[in-house]
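Since every read-out is calculated from the coordinates, none of them should be taken as a lab result. For clarity, every value in this text was computed on a predicted model and none was experimentally measured. Cβ atoms are built from the backbone, for glycine too; each structure is taken alone.
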Structure 1
Amino acid sequence: MLISVVSLMKLAMRQVDRTAAFKILQDKQAWIFDMDGVIYTGNDPISGAASFLNFLKTSGKQVFFLTNNSTRTRERYVSILKSFDIHVKTSNIFTSATITASRLRLHFYKEKINPSNVIIYVIGENGLKEALRGEGFTVLEEKAFQGNPSLYSRVNLVTVGLDRNLTYQKLDIGLKCMHGGAFFVASNDDPTLPSAGNTIAPGAGSIISALVTASGKEPELGSPFGKPNRMVFDDIISKSKHDISKMIMVGDRLETDILAAKNASITSLLVKTGIWQEGHAIPHKFQPDLVLESISAIHELLKHGPNFKD
């Protein structure tokens, strides 16, 4: 009898949780998704992702994608998502690279400086370089400095993102530019990123730390601009027709996805298909508003209501 009572109590509590979650989710009109760990893992889509995103679109919801990965262009993400049968407009994808470029353009606009007159040395990959060029900035490569030491003092910004081809030479050029007066800007400061075989690899934060140690300077101009910086949502808020009370951020990482949403007063939903796993502790400052198994579980809840049988 005791076991039956306990089981009934657990079932009732679960039903209350589902009902509350259903009410919150049903009210959301603009959905913001992290990608790796939420929509796909590595080269594989997460089960039910395409179906759920199609459900949201046919229900008249706005769908955006927000990633701290600065290495890929928006166009590359469109291609990746298309391979998973997920079709999205380029303008609905936001990366730490596009956000960095957007924030820097706004900064220099306020200073009445044309981006074409701003010289940037980038330690990062194509996604960051192309985002900056797309906003009109002049981006230099390493070869521009060969035999041209006077160029160090002409660089206005050293902008850093993840660079999987990092060399000592790149750090050396960045440091010399900073000593020459360049501002130090970071796209994001993730210390690590997921890697093959359930392991981790150094993230952009490790490169930033090297320059912080060498220069004694911290990133400037309000950067790093990626999650968990609350400004990471500014471009999405501008594009969306909905108030932040109607928005929700779906992510798998507490210290980026969830904390960014909390910093911006946007509802947060943690899924268990990526970095965070069942049994991991959740510090109070990272506490999400909702936790569900996966993107598929969100779909089932919205489609069938809190009484569905799983």
Structure 2
Amino acid sequence: MALSLEGCGRIFFDGGANTGEAVDRFLAGGFYGCAMSAPYRVYPRAWPSMSARERRAAMAPLREPNSFCVRSFEPAAELMPPLLRKEGELRRRGYDVRFIHAALGNRTAESVPRTIVRYSDDPAAFSATTLRFADVHVGGKPRALSERSELGRSYSVVDLVRRAVEANSSATVAVKLDVEGAEWWAMEQLLAEPVVLCQVSYIFAEFHGSATAAQRAKLVSYGLSEDIFESLKRRVHAAMEQPGCKLRIYWRSFWASCGDEQRFMWRNSRQAMGSLAPATHKARRRLHKRWSRP
């Protein structure tokens, strides 16, 4: 019921809804803009020699976001009420959008273990994480205030792409992954199924736990290789070059690409810091001055 992929000729699978900011950006056409202006390293080898018209044609579906069925996944229950209100608003405006209370990664099951972390006093400061929370964020900011373990629904990216193509063999599929570490295993599973990988046209991913040498060294404790960031790139780009592969872009730093705040900016946001956010301090100082006037 929640997925409802029948009749979807174009599908955007959004892993890690958070507050719905990526869906907003996608529906505003922002993904087309970043897909057209990326560094050459994220495209197939033929991209530099393509004409402007050929490049526009390759990314054209992203310019028509209202033609996509959007299925956005969020495992933190606390974030769902505002997301469902957003869903209602978007559907009333004619967008086929559904926010689904589930994780997106490499398993499809009704009851998969997950950890939910609260990291500030902001109402939206909840996150499901696959890596330890301290390993996700550089410099220990934000910090976990509390966490809980629970069981919840999960979907595998591979299974979703298969279902989309089964419903429509010519479907155009876009995937965004910002899933606090689960992206490593989701991408490994896609690479293990090269036919499925090559049915995806656009991948935008934010990889966690790999920004510094110290973080990359810790990946080994999760059964991942220290150089997995570059290893995935080599293997994805090798698949891109295979005849018939639809994949047109593999962007590995979503936050630095499609209009979201970059990580160093988000760390000081209201969501990340709650009442301790810099903007809140400024507002308090203004109020203090007003209240202090004779």
Checklist outcome for this item: Output 1.00 (FRET efficiency 1/(1 + (r/R0)^6) of positions 205 and 237 (r between Cβ atoms, R0 = 30 Å, to 0.05), calculated) maps, among 1, 2, to structure 2
Checklist entry - Which structure, out of 1, 2, was percent of Cα pairs over 15 Å apart, for residues 141-180 alone calculated from, if the result is 62? => result 2
Next on the checklist: So if we calculate distance in nm of label points 7 Å out along Cα→Cβ at positions 69 and 101 for every structure here (1, 2), which label has the highest result?
Outcome noted: 2
Next on the checklist: If Kirkwood radius over Cα pairs in Å computes to 20.7, which of 1, 2 did it come from?
Outcome noted: 1
Item to check | Origin of the value 1.7, where distance in nm of label points 7 Å out along Cα→Cβ at positions 117 and 229 was derived from one of 1, 2 | outcome: 2
